[in-house]
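Next come the structures, one after another.
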Structure 1
Amino acid sequence: MNWLTTFMNSSIGKKFTMGTSGLLLCLFIAQHLVGNMMLFGGEALFNSYVATLSAFKPLVRIIEVIISIIFLSHIISGIRLTLDNKRANSSSYNVNTGSETSSFSSRTMAITGSVVFIFVIMHLSTIWYRFQLVHGSGSYYDIILGDAVGFGNPIYAAFYVVAMILMGVHLKHGFQSAFQTFGVSDSRYKGLIEKMSMIFWLVIPAGFTWIALWFGFIAEAI
């Protein structure tokens, strides 16, 4: 197992963990968007969807644990890579402004990642926590659209929008880095992969953003 430990502690190993965990989280985010889009079907449809998931709670709990492990590994790998980069930069005599050699999304990865992390913690401590208290009595739909911790609260809705936009910025560079790590950035499938990645860093964040804008601001105004 020494080879595995050596690999995981190497730069490429950390990047591999970062890229793999990021891609797995993207799949979860895509599934989560599908569920959230059911809000447009009305209260009965959305409540039925969440209640169906609740019927498989043991399986859902296992999946939640797996997602939490993936999420933590992504964060830890990101922190380790950031520290490695800082150490490398501090030992280098080459000085540049950063903007000349990197994109905006790459320079702001720590910031966008931190905001998304804060959003996840807030989401779990409000929406997810209240879902656990319903237990079949009450309306999940009302929690999502309520003015306490849902889209009826303009502060929550606005922060949701900001977090989803920054998530898109974060994912844009994340996919570029993952392609390089997996060695497909210069392959003949590069164009196709880049187009497919737009689903995750552009279309999906835009979908979440539209949900927050519609139920938080637009629906009430029309």
Structure 2
Amino acid sequence: MYVIPPEQNAEYVAHLEDVLEVYHLPNDRNFPVICMDEQPIQLVKETRVPLPAKPGHPAAFDYEYERNGTANIFLFTEPLAGWRKAVVTEHRTSVDWAVEIQRLLTEDYADCEKVRLVCDQLNTHKIASLYQAFPPAVARSLAERLEIHFTPKHGSWLNIAENELSAMTRQCLDRRIPDRQTLERETQAWYTERNQLQKAVDWQFTTADARIRLKRLYPQIEN
């Protein structure tokens, strides 16, 4: 469920318009727009062997299960290129985020001048996290290649990576995942197939649309 501020909120609309303008920039391989989001997941083991499906009857699973810890999924996607990557980690700390940002910049987009990153305002999603994870010179070199655009608070619907996480949840994680190894295998298979299908995103909602349809969020300026 998404929560939108009920009325005039300058901070909300400032981030709203910033992200919308980023989404309508021309496709530039030197300055790609990448969206990222993350999702915790409960690992669940079966306590009894499921009964396999047979003609006229679906597979049967016992209602009992065993909790087997948790994991976190970082998801990165380049909407205009139809590319995405899901990374499974044990935690979702500042250092975890920083390590994945380093991999994004030095492996996935090593040849780009700068990455325009769209993400939410979670307290780990900040330049300071790079300095928690790496020596100052390394952190500075990464920060200089990162241009962060934050979605508004309570405005996660603006993050295209959230749509990808939703698709992954429906298509890949709608069952009990017993352990991290299985989660890694399943998520990699999901995004590999999706990348091969070139599932891109054609974002249509514009700043002009927002000023009309979300007018109540804009401060009313008195002359």
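Laboratory data are not the source of any read-out in this text; all were calculated from the coordinates shown. These figures come from a predicted structure and were not determined experimentally. Cβ atoms are built from the backbone, for glycine too; each structure is taken alone.
Looking at mean count of other Cβ atoms within 10 Å over residues 28-35 over structures 1, 2, structure 2 comes out largest. When FRET efficiency 1/(1 + (r/R0)^6) of positions 196 and 212 (r between Cβ atoms, R0 = 25 Å, to 0.05) is computed across structures 1, 2, the figure 0.50 traces back to 1. State the single structure among 1, 2 that was used to calculate helix-only ellipticity at 222 nm (-39500 (n - 2.57) for each DSSP H run of 4 or more, over all residues; to 500), giving -10000. Among 1, 2, the structure yielding -10000 for helix-only ellipticity at 222 nm (-39500 (n - 2.57) for each DSSP H run of 4 or more, over all residues; to 500) is 2. Source structure of the calculated read-out (mean projected area of the Cα convex hull in nm², for residues 20-131 alone, 9.1) within 1, 2: 1. Source structure of the calculated read-out (relative contact order in percent (Cα under 8 Å, 6 or more apart), 32) within 1, 2: 2.
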